[in-house]
Structure I
């Protein structure tokens with residue numbers, strides 16, 4: 001358990017250290033997420049499920065709404081923490097001094113547990129494939145995302161504890177609207193997960209968002225807050 005958490009933190013710190021000297025700018029941001037997800041039918045075994053997410057993001061030192069994301073999805077829960085989902089993603093990005101940009105995506109996702117001991121440790125991975133369309137452009141952008149997520153309930157099953165995750169976002173092709181086939185972003189989060197009741201969890205912490213650019217990289221410092229409501233059993 002300690003080894004896994006140190007590995008996640010070490011990877012994030014190493015990436016930050018390697019790129020801090022080349023960072024061209026940084027920003028302080030606030031990302032909020034409201035998520036309702038879970039099975040929508042009773043019974044044992046595989047269950048159909050829904051995912052509903054609303055995510056406003058505030059940038060420019062939290063002075064304005066920079067992005068708004070709406071992400072619904074449907075799929076099946078095969079077992080606890082083993083999910084197959086697909087859905088639609090709407091995103092409006094307000095550019096400082098320029099017209100806003102609207103993006104539409106289709107996405108497919110697999111979430112599965114690598115270590116699952118709800119009394120002590122839960123290590124999950126999430127793999128997502130996205131097909132991205134930007135209004136006013138011609139090309140379809142393909143992107144892959146991979147996340148590792150570590151939860152450490154300190155008091156046993158369903159209790160509060162540290163939460164760490166790291167995600168890489170990789171462009172798979174070049175597009176006329178600016179996507180390039182390379183690692184586009186690395187995100188590293190450290191914070192806590194706090195159950196508010198049997199179905200509602202609150203996650204809060206710090207996230208470093210490292211964005212790869214044509215020149216030097218950019219590092220955003222993000223306060224990341226999430227309310228997650230679990231549907232069904």
Structure II
């Protein structure tokens with residue numbers, strides 16, 4: 001069947017993409033050397049139901065585990081927000097940070113490659129966000145000050161590193177971005193997350209919100225906290241700031 005004839009129901013849903021770096025546009029970053037040019041890479045994707053009618057945004061996820069499949073109950077949120085999900089497999093905490101960052105940088109291009117393969121015209125680069133859980137959240141927090149042109153906001157789930165000193169260019173660029181430091185009152189990283197957002201604010205970044213989910217331990221949250229976090233990133237739920 002030709003890609004152009006795929007129906008919306010055939011375009012949406014879960015899939016696994018196998019691709020090499022050579023099949024994608026080049027990313028000009030020294031960290032790409034951690035990925036072989038012809039090495040087989042694997043990404044988990046979810047395409048929302050509305051993607052066929054309007055270019056979807058993108059949520060790039062960094063997992064602390066070998067797999068990166070999206071929790072099933074998050075699908076309705078991705079559908080409502082018209083966001084594609086993508087996460088690299090074999091990018092867990094046991095993998096070198098340089099390689100995890102390289103895979104996250106490659107993810108938007110892999111998602112666009114997949115979208116073209118199922119007949120979607122494009123992705124909305126202005127709605128490209130970064131996320132990660134636990135150690136993946138820590139990697140995401142290290143990436144944002146460096147790759148602010150690729151990602152327009154981030155959700156750090158139960159893990160975030162203290163921000164390094166920022167230069168004036170970074171501060172100006174990141175001032176237009178939003179960040180959710182999401183944790184739970186039963187998460188063992190709760191205090192670390194509070195410390196991280198405090199340092200972020202003292203560094204001059206005002207677009208962050210601490211979101212403490214009642215009853216959440218060190219785990220991915222249910223769909224509602226994800227939905228609220230995504231709305232905050234897009235300027236649609238400022239109430240999160242009041243909950244700090």
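Readers should treat all values here as calculations from the given coordinates under stated rules, not as data from a laboratory. Not measured: the values here are computed from a predicted model. Cβ atoms are built from the backbone, for glycine too; each structure is taken alone.
As an exercise: helix-only ellipticity at 222 nm (-39500 (n - 2.57) for each DSSP H run of 4 or more, over all residues; to 500), calculated from one structure in I, II, equals -3000. Which structure is it? Only one of I, II returns -3000 for helix-only ellipticity at 222 nm (-39500 (n - 2.57) for each DSSP H run of 4 or more, over all residues; to 500), namely I. Taking 0.40 as the value of FRET efficiency 1/(1 + (r/R0)^6) of positions 121 and 137 (r between Cβ atoms, R0 = 41 Å, to 0.05) derived from one of the structures shown (I, II), identify that structure. The read-out was computed on structure I.
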